[in-house]
Structure I
Amino acid sequence: MPEIIAVTKSADILEKYRDTPVGHLLEFHNLNRDFERFEKAELLIGMCMDNRKQLRLPDNFAFVLRTSGANMRHNEFRVSFAIGVGGVSHIALVAHTNCGMVNLSGKYNAFVRGMIDVAGWDEQRAKDYFFQYAPFFEIEDEVEFVLLEVQRLRDRYPKVNVVPLLYKIEDGLLYQITP
């Protein structure tokens, strides 16, 4: 069972993340570390597109990719660009509580109705689209998914330090996840 570890002081940051871009992220966001000037990004942050999450980051500190459920599949060229051209060697993959991609199939009716009413689609198009793409994006559990996605990215980019984090909507803080 994964352990969720709070960061309320610098000593809470796992030793392997201290003095790394991931540790700095935890300090900037959770501990209100003073911003400094960065000439280039040190980190790639992959996180959900959910509008309830906003990270406290200095300018030029990180590339940020936002996608449903922090699912980096089909975003690998962007990830590779941040590594190959941007030179980042650390990725923080941030899951969050109460993610809309959990039990996505339970949102079928709302999705179809929204695509009809808001987007102007006909009902069959909305249904077909949902059934085509929902299985790709649905996740069962935020923490389990982010751990699997972290392992997938570690396998793809073996020299890059890929770290799972959890953003709790309830308090707006980042937490460390250990498998």
Structure II
Amino acid sequence: MAKEDLHSLMVDHAWCEHKAASNAMSIIVRNPGLTDLVEDLTRIAQEEMSHFGMVVQRIRGRGWELGPERKDGYVNELLEFVRKDGSPQERLVDRLLFSAMIEARSCERFKMLSETVEDQEMATFYRELMESEAGHYATFIGLARKYGGRVDVDARWKAYLAFEAEVVARYGKSPEMHG
């Protein structure tokens, strides 16, 4: 179970934060003319890098090393659902909804960890991160609705949820954020 291998979980968590920051920056690079999006995602990228630093600090504080990044099968499978074709708005909405999904699942995982991990410092830390990730989720959903144009964002979100349910069914309880 993830909470029983805190070191592996924290290493995976650190890299997930790093990837979340990179994802936000990637969306900015593709959409520099959307000023509100650029500002909101700059804030998220900064927060995600701050979270990366906080996790690394806690890893080192326990006498552990960060360790190498691992591939995230769950995230890679979700990326398969992101449109590579279609209009720019459809591709943007998909990337924002993909991001919202990752944030929502991280939020859920942090909630579970905050309620079950025995280390009280880590329980508090994960509770704080849960609240931050919930805000990120809301931002990504809001941006999808704002910039979706003619895209039926709610219908696409439902399709994402259905696809993600199929993906989740293949995962167990490994010491990974999305495992």
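Rule-based calculations on the coordinates, nothing more; no lab input. This is a predicted model, so every value here is computed, not measured. Cβ atoms are built from the backbone, for glycine too; each structure is taken alone.
When volume of the Cα convex hull per residue in Å³ is calculated for each of structures I, II, structure I comes out greatest. The greatest value of distance in nm of label points 7 Å out along Cα→Cβ at positions 25 and 57 among structures I, II is that of II. In this comparison of I, II, the computed figure 0.3 for distance in nm of label points 7 Å out along Cα→Cβ at positions 113 and 129 is attributed to II. Matching task: 0.95 is the computed value of FRET efficiency 1/(1 + (r/R0)^6) of positions 105 and 169 (r between Cβ atoms, R0 = 25 Å, to 0.05). Pick the structure from I, II. Considering all the candidates, the number was obtained from II. When helix-only ellipticity at 222 nm (-39500 (n - 2.57) for each DSSP H run of 4 or more, over all residues; to 500) is computed for each of I, II, the one that comes out at -10500 is I.
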